[in-house]
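No lab work stands behind these numbers, since they all come straight from the coordinates. Here the structure is a predicted model, which means the values were calculated and not measured. Cβ atoms are built from the backbone, for glycine too; each structure is taken alone.
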Structure P
Amino acid sequence: MTAIASTDLIAELDHVLKAGPSDRRVRMLRQVVGLFLEDAHRLNEHHIGVFDDVLVRLMEGVELRTLTTLSRAFADSRLVPSELARRLANHDDADVAAPILRNCDCIPDADLIDIAWLRAEEHLCAIAARKNVTDELTDVLLMRGDSSVLRKLASNPGTKFTSAGFAMLIDTAERDEDIACSLVARNDLPPGALGDLVARCATRLQAKLLKTAPPSSQAAIRTAIDASAAARARAKPPVAIDYTEAKAAVMALNNSGQLNDSSVNRFAVRGEHHNVVAALAQLAAVPTETIEPLMESAEIHGLVVACRASRLNWNTTAAIINSRTAAPRISQQELELARERFEAMPLSNAQRAVRFGSFSDLTAAPSAAPRRP
C-alpha cells in the first residue's frame, strides 16, 4: 500500500493482533487512523476495504476511552469504512456510539432504524440530532424515545415527520413547553396544525408561544388564541364523575398485588364501570380522564389499546368491551378483528399510544393489524 501505510506498519499488524500488548495495539490503531484520514480522499474501494478490516481488528479489546476517541475522529469525516462505522454506531456504550450516530452520513437508514428499536435513550438522542432524520426513522424515535428525544426531534429542522408523527408531538406539546415552542418555530407544520396546537395549550403557554414564534406565524397564533378563548367562554363545564371510591379500591388491590386480570375481569362482569375505568387508569399509568371516553366510544380500538397497555389478556379485554352500557354492542366479527389487532400489538406501542395519543388517534382503528418491529 504506497503512501496509504508504511510497510513496517502492515508487517507489524499480525504480530500485534496475536501477541502484542494493549498499549502497542492502541498505538498502532492511532497510526492506522492517522494514515486513513490523511489519505482518505485518494483511496479506492479496495484500499478502503483493507483499512476497514485492519481498523475493525485493531479496535477489538481496546478500552472505551480509545474507542470514544476513534468515534470522534471519524464522526465528521465524509468517508468512514462501513464495517467500522456500523460497529461504532452499534456499540453498547453511548459515549462511543453517539459521535458516529449524530454526525456520520454513511450509516444506512435501515441500520439507524434497527438501532433506534434496540438501544436506550442516549443512542436515540444522538440519532434525533442528525442533520437529516427521515420520517420513518422519526416515527420509531417518537414511539420509543423519552421527552429529551422528542425535544430534539421537535427542535431539529432536519427532522421529517409523518402526519401521525406531528399529531403525536402536538399531543405531547400540551404538557411540554419546550416542544410547543419548537413546533411553532417550524415551517413544515401541516395546515391547521398550528391552530390545533395553540388551541390545546393553556393560556399562559399561548402567550409564550405568541412571544417566541417567528413573525410569519404570529397572526395565525393570535387567531387561534382568540378562537380558543371564545370556545372556553361558550363551553359549559361537564359534570365530573367522582372516582374517589373506585380509585381507593383499585389502589388497595394494587398494593396487595391483586390488581390483575382476575380482579379487572370481575369488575367488568359485574358491570362496575367506575372500577373498570380506575383499574385501567392505574395499570396503564394514565388519568381516568383518558380512559373514560374510550369506554363510551362507539369505536373500540382505543379501549383495546388501553387494555393492551395495561398488560391485560384478551379474555379480560373482551369482557370490558362487552360490559359497556353507553356504547352500542359490537358484532362477533368486529370482536375477532379486535382480538387479532390486540395480539399483534407490541406492548411498547400500546403504552406510547395511550399515554401520548389524542382521543381521535386512539379511536381511529388501523386498516390492518399493527406491524411488529
Structure Q
Amino acid sequence: MKFHLFNSILVLEDGFQYKGWSFLDQFEAIGEIVFNTGMTGYQEIITDPSYYHQIVLFTYPEIGNTGINDIDYESNSLHIKGIVAKEFCLYPNNWRNSISLPEYLIKYKIPHIFGIDTRSLAKHIRDKGVMKAIISMKCEYELLYNKVTQYIGINSINLANYVTVKKTYHLQSTINNAFIDSYLNSKILKSSAVLYKFNVVLIDFGVKFNIVSRLLNYGCNIHILPANTSYNKILSYQPDGILLSNGPGNPSMLNFPINTIRQLVMFAKIPIFGICMGHQILSLALQAETFKLKFGHRGLNHPSGNMQISEITSQNHGFAVNLESSLEFQKAVQITHFNLNDSTVAGFFHKNKPIFSVQYHPEASPGPHDSDYLFRYFINLMVCVKRKL
C-alpha cells in the first residue's frame, strides 16, 4: 500500500504546539492527552475502554512493529480520541499480523499525528500535568487553541455510562476443572472431590476482554451487568462473587454505582474483587476519597507492593485513592500494596468482609503476569465463603 503524508498539528491547552504528519487528510480530535510508557501493547491500548476520550502519546519511539492481529482486541470498539507517536512501522513482521497499524489507522479514520519529539512532549506533560489537547490536519493555531481551551474536559462527566454494556450478557465457562494448584486450594479441597462452578456478577464500568477471559479460564459463569444495575437486580443473579471492572474517567462521578456497592458491602456478605476503576469505586463506597494524579500511571512496568514484596504491574488510571481522607476507611481496610513510584494506594483487603481490590490490572493485557494470582485468590475466597470456612 502506498502511503500519503499530510501536515498535522497538535495544540495543548497551555499553548504549546507540535507539528508533524498524518496519513489522513481530514480529521480533528480533542480530548485529554496522556502518555503510556509501554514498549508494546498498542492494539490493546487502542481498544481499551479505560482510554475513552483520551489522546494517547506512546513514548516508545516506534509502534506498529508487529502490526494488528485478530486476537489482541480488548473490546469491540475504538475508544481513544487520537494517537501521538514518534514513528509508525509501515511494514510489520509477525506471524499473527493481518494489517499494518498505518493501514488500520486509515481504514478506521483514527486521528493521529507522528514525526514529533515525543520525549519532549512526555517530559512537558510530566512537568505540567495531563491537560486538554487537540490534533488536526488544519494547521490553524489560533482556531485550534480556542477550541481546546473551550473544551469542557472529562473530569466532570460519568464516562462509564458511554462504555458500559447496555444490556446484561451471560457467558458460560467450558472449563471442567476450575482450580489451579495452589496451597490454599490443596488445604480446602484435600478431602473433597467437589469442584465448584462459580456464578460471578461482573459490573461493567468499561471492562477489558481479558478480565472476562481470565474468569472463564478459572471456571466461572459470568453475568456482565451495566454500571447502573441496582442492588436488588445484582442479588437476583445469586452471585458467588462480584467483580468490579476497570473503566474510564473520574470515579467520583459514578454516584449510583458507589451507593449500590456500599449496600453490597454492608448487607450482602458476597466476595467482591475490584480492579482499577472498581478499586476506586469500592474505596469511595468505604468512605474514602479519590484525587486526580498529576500525570497518571499508564504503562507495563509499575512496581507495586510493600516492604516484603514487589510486583511489576500493568497500570492505566488517572485517579487514585486518598488514604488520609477517611478514618473509617483506614479502620476498615488493610493496605496490601502501594505504588512504589509515588506511594499511592495500590491494593487493600477489608478486615472483616470478603472484599479486596487493586489499582492495577492483574489480567495484564498487555503486561507482565506477576499479579495473575489475584484471580486464584478470588476463586479461593469464593470457596471459603461457599463452604463457610
Structure R
Amino acid sequence: MNIFETIDKTEHEEVVFCHNKDVGLKAIVAIHNTVLGPALGGLRMWPYATEQEALNDVLRLSRGMTYKASVSGLNLGGGKSIIIGDPKQDKSEELFRAFGRFIDSLGGRYITAEDVGIDVNDMEYVFQETEYVVGVHQVHGGSGDPSPFTALGTYQSIKASLEKKYGNQNVGDYAYAVQGVGHVGIELVKLLHADGAKIFVTDINQEAVQECVDKYGCEAVGLDDIYQVDADVYSPCALGATVNDETIEQFKFDVVCGSANNQLAETRHGDELEKRGIVYAPDYAVNAGGLMNVSIELQGYNKDRATRMTRNIYYNIKRIFDIADRDGIATWKAADRMGEERIQKIGKVKLPYMGQRRVNFSGRSKNGGS
C-alpha cells in the first residue's frame, strides 16, 4: 500500500492515523480541504476487511464533504473519520474518549459528528474529551438527530426536480420508489404521504417496511424489485451505487433524487441518466440538510434557523440545474463545478483554516471530561 500515492490522487491536506492499543482504537481522520473553513464530517464505525479499504473509504467520504459544504454555501471544509471495528461489539467508553483526545489534538481543523455505526450516546463520550464535535444531545445545546433535516432537504430537492422535469411542484401527483426506510427514509415517507403521494418502499428491515405500510399506506416491494416499479421518482435513501449498469436498464423513472451517499456507481452513470432524459439531483447537494443542521451548533443551535437553511436546498438544486443547462453538462458535473467555483473564489480571500482560533460553541454545556 503506497499511502502517499493514494493521498496525492485525492488532493487531501492531511490524513491522521490514530492508534491506541490499550483500548483497541484504530482510526483514520482525513481532512480534504479547509479553504472555506474547518473541516466538518461525521465519524463512521465499520468492520472494514482491510486497512486499505478503510483508507479508501475515508478519503472518498471526506472529499465528498468538501463539495457538500461548498454547494450548500457553508463556511466549512470537508473531512471525515472512521474507526475500524464492529459497532455491534467493539464500542466502549474508553474507545470513544481516546478518539476524542485525538480529535482535540487537531486544534479545530477537523470537527466530528455522527455517521454510520455511531449514535448520540457515542458522541457523548467523544464530547467529554473535545469541544470539536457536533450532533451532541440537546441537553448540551446540541441539535440531536439530524435525520428530519436530511429528509426535509431531500423533499425540497424532489420539488426542484419535479419542476425541472414536469414544470410543477405538485408532489402529490406523482409516485415514488423509496429505497431504504431507516431514520431518513421514513421521515421522507412522512413528508410525501402528507402530500397524498403514492409510495413504494423497500428495506432489509421488514419491521420498518411494515410500519410504512400500516401508517402511511405505502406498497411494499422486494429489495431487487424497487428498480422496476412504475413510479416517477426513484429515491435511494440507504445504499450507495444503486444507479449502475444493471439497475438503469430497469428504470421507468423520470427523476432520481434521494438522500443516500454515492448513488452513482460511476460518474458515467450520471451521464447515462442524462442521455435517457432522467433528471438526476446530485446526492451530496440533496442530503446536505443534516450537515446544515449540525453546522449551526458552531454559532449556537436554533431549530428555526436550521429549518430555514435546509429549505434553501431547493434553490441550490435549481442552481445546479441552471449550471448544467448553461454549460451543457450532466448535473453531477454541474454540482462539482458549482462547488469548485465557490472554493476558488473564496480561496482568493482566505487562507486554509489552521485552527489558530478556537471555535465558539455558544450555549453548549459540558459534563465531565479531562
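Out of P, Q, R, which one gives 9 for relative contact order in percent (Cα under 8 Å, 6 or more apart) as computed from the coordinates?
Numbers: P: 9; Q: 14; R: 18.
Label of the source structure: P.
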P, Q, R: which one has mean count of other Cβ atoms within 10 Å over residues 212-219, as calculated, at 16.1? R
Computing helix-only ellipticity at 222 nm (-39500 (n - 2.57) for each DSSP H run of 4 or more, over all residues; to 500) for each of P, Q, R, the value -13000 comes from structure R
